[in-house]
Structure I
């Protein structure tokens, strides 16, 4: 934790401001340390959706192959609905992906 990311953000913000850019956006997953980092630097959460990773039998809940003897072993999906608790309970690997914005 040497503050490199914060220094980069300051430098980028200065450059962007000089070039008449008004907003910085960043997408990130649900790592508490990272979410806190953005919030502590003035970013506001604007929206989110969920990454859903499935493997094995979980794949059968959402997809079936149309090709004989071709089996779906893993999937990576985006969930945009309003029932995130159901998705979190249904699948083992679910991560919220959030958009943060900061006005500069």
Structure II
């Protein structure tokens, strides 16, 4: 019975250590993401605060990407329209030169 208790205690200690290691890894990963994406990670922040900052920064980056995509689509449409006008103008000039 005491060996079972010792094994259970060892397993609990191992699980707690793994959980603490996982928590540290998660915090480190979030802090690195924030720094890489241009945000300051608050020193000594709790997991809850870091998770909120991660969500906010992720949402900001998604909105920015959507805005850039919309701008790129507008620019592509304007480029196609310009190309079509230039082609039509060149065709008219060609017809005028032949007549």
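A short reminder: the numbers here are calculations on the coordinates, not readings from a lab. Remember, predicted model here, so these are calculated numbers, not experimental data. Cβ atoms are built from the backbone, for glycine too; each structure is taken alone.
0.05 is what came out when FRET efficiency 1/(1 + (r/R0)^6) of positions 20 and 76 (r between Cβ atoms, R0 = 30 Å, to 0.05) was calculated for one structure; which of I, II is it? Working through the options, I get structure II. Could you tell me which structure in I, II was used to calculate distance in nm of label points 7 Å out along Cα→Cβ at positions 12 and 44 as 3.1? Answer by label: II. Taking distance in nm of label points 7 Å out along Cα→Cβ at positions 68 and 84 as the criterion, the highest value among I, II goes to I.
Among candidates I, II, the computation of helix-only ellipticity at 222 nm (-39500 (n - 2.57) for each DSSP H run of 4 or more, over all residues; to 500) that gave -9000 used structure I.
When distance in nm of label points 7 Å out along Cα→Cβ at positions 4 and 36 is calculated for each of structures I, II, structure II gives the greatest result.
Using percent of Cα pairs over 20 Å apart as the calculated read-out, with 67 as its value, let me know the right label among I, II. Computed on structure II.
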